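Q: These are the structures in question, set out in turn.
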Structure 1
Amino acid sequence: MTDTLLSRLDNEAGKIADIAPGGYLLALRIRGTSPLQTYNTYPKAWTDEYTQNGYMLRDPLLTWAMTVGGTIRWSSAFLPDPFGIFRKAKKHGLVYGASVACGPLNSLTICSMGRADREFTDDEIAAAKTIVFALHDAAKLPETLSTEDRTILGEVAKGATGAAVARALGVTEADGRARIDALCGALLARTPDEALRHAKDAKLL
């Protein structure tokens, strides 16, 4: 894989695993309910339970992230948990946790991480904060799209193949694929369809 911004983000996000042995969930630049990228190493059983039961709507961390942000331990008195989300997480080895949040409401980044053995130290939380804040700053979409970019995404929206995109651009198929890959990289997308979604979410189309 070439050294793209997305691959660099992947590498940086992976460093959180060294801090969070129980797993972590990082959602970068959320618009509405759709993050640009999500990194999730939590136990699958916990992710499934959380999703299937709609815990996000009752998660105290979401309210905290949208109103306060910064860093916090899950054991903080400033995180009331009337629905027992943290208690449920403990059953999956997430006995202790900490979270980091930054950015405006229309582009919020949240990272939560857990472990089973002890509280996260101040140094560990500070290290996670440095990584998350840097990732948030780096994960920025372009402010505008070129006419060619719009043509590519228009073809993607129609379900066109790489060959069809190349014909629309008047270039070779290999060059067309390269331009699609470049646009995906600029929009922090792993697939053309994801690039189209990111462009629409960011109101670039």
Structure 2
Amino acid sequence: MEACHQTIFDFAKRTADMLVKMFGNRCEVAVHDFSNLENSLIHSAGNVTNQDIGSPITNLVLEELRKTPSEIKDIPNYKTHTKTGNIMKSSTVFLRDEKGNVIGALCMNYDISLLMNMDEMLQDFISFDEHQPKSESFFTSIHNVIQGMVDQVLHAFKKLLSLEEKIEFVRQLEDRGTFLIKGSTDYVATVLGVSKFTIYNYLQKIRTQNEYFIPH
């Protein structure tokens, strides 16, 4: 290492130590000196990849070093693996001297395997059975239950309903169990602008049709 580069590498080492203290033992930050690529690793904070001081530079960095200094760019947030198969998020920042020459690198690796497992567990926990298209609403009074069910069905119809649509409207409410609730007939009659006896007639017709319907 050239003496004029000592300050740069000292700063990189302090940065590496601070990052690991901040992010914990799943984080590793390595400092490489490119004056000797075969033994470029001069400092390592944390221990994720199990590299020893004096380890060589990586193939990814070598590919960058083949470029001219102005073409060499920092490499953020890429996927890597440990020898044991753990997945890491990695980033490489190239260190430059006052002339812009690349002299080394600060390489950060974070083992995200545990986080990925937790994410998989979380996604499994918050997923729903897509084959169950049911919806459920929660109310504070029985009147709100009736009103909510009527509003849900009414939303699919036009504002002015024909006779056939009124019967279909009542049919859908019947299928949802609306008329099991006391007082629902009066409320539905008010919404449709008919008498409750008309609703009874609709229901009688619907229930008769259901009784004699034989599915194929």
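Where a number appears in this text, it was derived from the coordinates with a stated rule and is not lab data. It should be emphasised that the depicted structure is a prediction, and the values quoted were computed from it without experimental measurement. Cβ atoms are built from the backbone, for glycine too; each structure is taken alone.
Q: Comparing volume of the Cα convex hull per residue in Å³ across structures 1, 2, which is largest?
A: Biggest value here belongs to 2.
Q: Compare FRET efficiency 1/(1 + (r/R0)^6) of positions 5 and 157 (r between Cβ atoms, R0 = 41 Å, to 0.05) across structures 1, 2 and report the one with the greatest value.
A: Structure 1 comes out on top.
Q: Out of 1, 2, choose the structure whose coordinates give Cα extents along the principal axes in Å, for residues 69-180 alone equal to 85, 33, 26 when calculated.
A: Answer for the origin of the read-out: 2.
Q: Let me ask something additional. With Cα Rg over 2.2 N^0.38 Å, for residues 101-148 alone coming out at 2.55, pick the structure among 1, 2 it was computed from.
A: 2
Q: For structures 1, 2, which has the highest computed value of FRET efficiency 1/(1 + (r/R0)^6) of positions 37 and 117 (r between Cβ atoms, R0 = 35 Å, to 0.05)?
A: Comparing 1, 2 by FRET efficiency 1/(1 + (r/R0)^6) of positions 37 and 117 (r between Cβ atoms, R0 = 35 Å, to 0.05), the maximum is at 1.
Q: With relative contact order in percent (Cα under 8 Å, 6 or more apart) derived from the coordinates and found to be 13, which of 1, 2 does the value describe?
A: So the calculation was done on 2.
Q: Which one of 1, 2 has distance in nm of label points 7 Å out along Cα→Cβ at positions 53 and 197, as calculated from the coordinates, equal to 2.6?
A: Computed on structure 1.
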